[in-house]
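Right after this note come the structures.
No lab work stands behind these numbers, since they all come straight from the coordinates. Just so you know, these numbers come straight off a predicted model, no measurement behind them. Cβ atoms are built from the backbone, for glycine too; each structure is taken alone.
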Structure 1
């Protein structure tokens, strides 16, 4: 009887709570008639905004535009809401990309002085950069990476004039980053686990309170990605790749456990975009166009964002927003957890969240703002493809010339998407606050506040807040408390408190054992991850407590258990993995986690070293260097297994390198393919353009080719062979075709 009364009471409370909630109608715009041949004239920001289509109730507000900013590519806010904007001022200033590698790009500091959401002041924070691509505000400094470099630099403004006057390198790698500027690293995201991740690189960084930077080489290569990186509430990273026309992948598990892309992670038809303007300038040519001239497949995916704000309708929280600059649109995707498997769906039927008929609208990045809005970085320009794909003989070049897209340079806009019925937050004020004052933001509904507060507390290293953080983590309040604290997510507050403790190097075993029984599955999952250091140390008590979670009611918890058990060398951990497999052997996600964890020390690199163990030392070292270079560049199209990356439709982006006659054949011709690139059919199949790599050294190319040939059990390629090939094709500017290469023999 008591249970029935309690249930009725809860039902009444839920009804009361729901009645007080605002109803938001998510109605898509009436799709306009397709503009097949739009003009490419520049429009003012106000004129361009009139070409935007958004669902009912949403609107776009201008935050900044030229001349305040010029060629913006990425943004980030410091703890007080000041916006840093990285500009690529030399990007494709003509159809040939003349002057691309001049060090004249900038990072601007924008400030909203009157609190109306529009930027009033622009200062050149850093000048004379080479195409800056990664920016991360800490507290009183900005971490920056430039194109073609692995280095991370810290910039500080010590006199408060908005201009950096102190520069220090905090991470150094003497090697030049290979590839063109589209195949460089991006991201530098402070993940929930207090490590910084980028795309491509098999390493991660950790900023300590003493100013030191810890570098960790990942045993499992995370997803490679290209431009853009984002995370959800539990630290799962979302990648995308324009090269492989892949709008979303790598999000099934945190990156530290390696790349896993479950079959069917993209709902049927997800890769098909729905622009409202013809797309003549697509690298793939006519095969990428519908009869009405619109893009038929994602190609330029970039700058994706899991929206974790609190000032759009609640249904948008946790949605994935994917800018598509070639299609002039932004996809809104619903991320659904279907029995432990994350699957993304288009939020609308044959329509997009945002679409434009302005040919110069080039959305490159979406970001959750501290005010709760969704921000959009629009590079606003004509050409959006790097010069390796606009050479003579390419599909793009005559289109660019005909539409005069090459003349549209030197501008840029930043917008924010808001809802007409929701008032935004004012500017944050977190810099300078004591660590104890920052703790309250760990429960904020806006993920930007939670992540920023965690970052600042960890950077302070203030041990005095540990008791309060432990108390928050121990508070096992129920969902009923959240009904009357709608501005908080108490489960996520506990998750944030636990990871903040981890960042302060205070992972208490007693607390972790308690949290393995927390009522919120997200907290239990977090506790499992935080038990990994105890597993590595051989703690049997932890193993005994983890064993109970094999029967957890939430499959996400069981999957995390399977992922984490790889860190224990104890036979009991192996037995537990086999037990999980017996119970969940048919579960696609969990069975994969079990299989990977059972591999233990059997890594991809270890297999390679075993494969080439009979070769001399110098050759082995070159092949391993080639492996590293391949993983950071070639893998996007050719795949980790060298067999080619397939689109969702099953077609390979690039041909397999295993068993390839070109790989196993003449080394000089193979070298020329890498030096100048390749275009045209290969064995009757059409693929994308193989980009030239001649900007890299002879040794770099020799190492990559030696690795690829080693995977075919062939001998290595020498630096001298590459140099000879370079000399023989010194006057060549265009790509090779296979027919021409045959004639070279």
Structure 2
């Protein structure tokens, strides 16, 4: 959080990991497709595959959950960001105190936090090059997405990215279409929220076979927390151009602009006084929490140019890309209300800081595969290389917010808190073979080589920082998929994972920090018919060198500085399952998924932070004739915050967060095949549970589940 800084003064990667290699239609260009029963977006209406909120693939090589277009458009909220989309899948949780899509604060999968799993768009991994995290509201809102795949594992060797050991959340744009088509929608809801969105496809036009599409959405809200407004615009273009009989050139460009008021978690004394919808923002310009003083303005772009060729036994795919995020705005020093203005500006004014940060990455991803052999030697050889260079800068100065002029605050040496520049270089190359010795069996061994370099220089928290690091390793993986029948498959996987230290390690005392490593073991079964889709898996992850930090008073005048250390080894293990069953010809389907999760320290035997003990999602889906809808309840088990579970003399009751649940109801009506009206009620029973906290031993802060809220949406398809 920025507030924390101020207080301190083709197929891309995932497609291969999801098992494209094991499918009948193997290609390097788009979302994997096999038989209709296994393709949620192509499944016939009314079947379990078409209706299931999330499901696995018969050809997968590790546990995954596919969220199809139907889920995105009729079950999820139209204002969702991608973290809100995935929160109904097994082992996943997401905190949205201001409402889904209005600045998600925490999204975890199996207890792995943002920055410990990858996010990719059309197969290209992206994110903050310093911390490997993601600005969820600045990239790809729900209306711009055609499908989301949550892969809970590191994938095979061909799965590329800086944090694959915790899994991959793969976002896919909708494909262009052969015929002209489009969709327009408008939405209004709680918090004076409104949205307009539209998409259009040209179909194939011209003698050259060109296809193009555009997607646009505009969202505004006052927020569900007090004074926590947000405005967002997103536009995505796609052009697909055949170049001869075997080659295709595709250009995709996405642009996003977000402006929002930066709220923060509050201690109980504040919520007792102002209510749990208080996030530290006020309408008083004499306070540090004045909402106009706490603003974050973000501009993001993402572009890639893909060249794909299919030449009989050879398939080639190259993606040249760039993406960036520019982020800036003012904020009060203390939104918790503990520091009076006069304590920091004795001669008058409102103490705060103005932050400006930016990053841009350039990269290229080249993949090639070739079919080899026949009979028991039938196989596909794959090889590829990914190279990326990223630049990141951050500049933050203390100011008088009432005039927006630089001011040196009491107890600080000057007005410059942060002025840093960082560069990183990533190169990953791989080779793997999919061997099919007998019918219905795929064995995929592979090896990946990783090189990562980082440099940093400048000033952070008023102190000089700088340094560099070079990290290199080889990672192995073996995965197996066997199709017992057209409707039943099983898989097993062993894979190694790796992540270089984050840039913050170079800003503090990180001398004892090594790269994070994992050994992953997973196995599961998938069953799919027109009436039923179901899957179950077990996993065991041996995690080495989990990095954590503590605040030490070693800065100027005793200011707090983050000191990073290896918390030690952690064992993640659990069981996950999904199930959807069509109930005869009633139009109803029953759906459920859930997980039992454990993530404990090898040293202490205690549960680590932000890992839920269990998750569950259960309910009914209805779709028959003109009516459709869903009634789904999400349950999140108890978990710990800060450094995790405590015991003995160090026992801290504030570290344990209680279990909670919420229920979402959707009711839809089709006036005609092309026009529909949908009412969505989120947190139907208005549970206001604690969903996130900082675990402080004294005066802890908390976020709460947003209250009951609604949206009404009208959609016209043509």
>> Computing distance in nm of label points 7 Å out along Cα→Cβ at positions 163 and 451 for each of 1, 2, which one ends up highest?
In response: 1
>> Quick check: -8500 is what I get for helix-only ellipticity at 222 nm (-39500 (n - 2.57) for each DSSP H run of 4 or more, over all residues; to 500), calculated from one of 1, 2. Which structure matches?
In response: 1
> mean count of other Cβ atoms within 10 Å over residues 251-258 computed as 22.8: which structure among 1, 2?
Replying inline: 1
>> Can you rank 1, 2 by distance in nm of label points 7 Å out along Cα→Cβ at positions 203 and 667 and just name the one with the largest value?
In response: 2
>> Comparing mean count of other Cβ atoms within 10 Å over residues 171-178 across 1, 2, which structure shows the greatest value?
In response: 2
